[in-house]
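The data blocks that follow each hold one structure.
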Structure 1
Amino acid sequence: MNLSRRGFFKLTGATFAAGALAELFGPSNAFAADAVPEMRIVGATETTSVCCYCSVGCGSILSVKDGELINLEGDPDHPINRGALCSKGSAQFNIRNVYDPEDGKLILNPARQTKVKYRAPGTSEFVEKDWEWAIEEIAKRVKDTRDRNYEAVDENGVTVNRTEAIASLGGAALDGEECYAIQKFMRALGVTWIEHQARI
């Protein structure tokens, strides 16, 4: 059979049209629907949040049931990501929860650190401490460092009210309000070395 290029396209189009018409107007079989499993987010409370990984600020929807995070997905109504999440954003769920490889159930991530670990100077072992001790210890060390290195006036007698022994490096996971609060706190301490990771 000698078939030209034009003839081939005509034959292909006719075959496709005939198949489509047969499918559209031909008899069809009816099948009983299988039982659909209940979605795990049924009855969960949904809350919107912002991804914690970079300064883009993609929106996400968190589903919580009985005080446990059971699902995390992109927010389709968010103007930045419109429901999409990158691989890191999609993996946020596994910071807190993982699936047990043995029975497939959702469990708290055993690798996630939830307690303060402290290693005293000159030792090689970490010791668990409570949060109250850690917060008080950090506050004491910040105050002590500031008091020992505070400079009210410089060598020329100019009032500077600063300490150059403390530096602050912000992270891109911080939102604008957190950055504002940290900036105000650092300025109140007299810190001059203030930088942000998003500029690097």
Structure 2
Amino acid sequence: MTKTSNIQVLHAGQQHVKYAEQICTLIYESALQRGTGIARRSPDYIAQKMTGGKAIVALDGERLVGFSYIESWSHGDYVATSGLIVDPEYRHLGLATRIKEATFRLARERFPYAKIFSITTSSAVMKLNTRMGYRPVVFGDLTQDEEFWRGCEGCINYDVLQRNNMTRCICYGMLYDPADHAPKKNLRQRIRDWFAGTANS
């Protein structure tokens, strides 16, 4: 039985580039098993995410057992969390949750004012996103950056997206908007702020 306490969830760096090809294979095999789409990525693309400080890896010793990455879009107004995969032998241990939470924290640190979004076919990911404060949205509420949607061309369901004029697909869109989670001032603080503003006018 796998001991989850031995698994490290880390920010990826240059030293993890050696896993890029294995990550691409895991992403592809995961898509085949589910019969749904994960946009295919090249080892070079994955390596860039690692060296650019935009990826999370999970390691059991030297063995890669999980991965995810972030990418900014629309001049940093949006950030996508993508490519979440866990080695089949390490599933159902809570590892996907640890990776997702680490990826979310990375996105918030790197892009604190950006809206964070995810498109997924996984009910487990949707439940996890909901617990983290995401809400379901239509594709029109996500980035309209054409480069992001071109990334879907490698997905087996891309024809579905095209038939629906890029407005819906097999995936569901989910969005975390930092503005929805900003601390709200109480009535007393709002009154103080109002008086301070009138005194300075």
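Computed quantities for the displayed model
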{"item": "Computed 0.80 for FRET efficiency 1/(1 + (r/R0)^6) of positions 76 and 140 (r between Cβ atoms, R0 = 25 Å, to 0.05) - originating structure among 1, 2", "result": "2"}
{"item": "Parent structure of the calculated result 31, 19, 11, given that semi-axes √(5λ) of the Cα gyration tensor in Å, for residues 52-131 alone is the read-out and 1, 2 the choices", "result": "1"}
{"item": "Origin of the derived value 2.4 (distance in nm of label points 7 Å out along Cα→Cβ at positions 148 and 188; candidates 1, 2)", "result": "1"}
{"item": "Relative contact order in percent (Cα under 8 Å, 6 or more apart) derived as 11 - corresponding label from 1, 2", "result": "1"}
{"item": "Structures 1, 2, by percent of Cα pairs over 27 Å apart: label with the highest value", "result": "1"}
{"item": "Per distance in nm of label points 7 Å out along Cα→Cβ at positions 20 and 44, the highest-valued of structures 1, 2", "result": "1"}
{"item": "Top of 1, 2 by mean count of other Cβ atoms within 10 Å over residues 84-91, largest first", "result": "2"}
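Since every read-out is calculated from the coordinates, none of them should be taken as a lab result. Every value quoted in this text rests on a predicted model; they were computed, and no experiment measured them. Cβ atoms are built from the backbone, for glycine too; each structure is taken alone.
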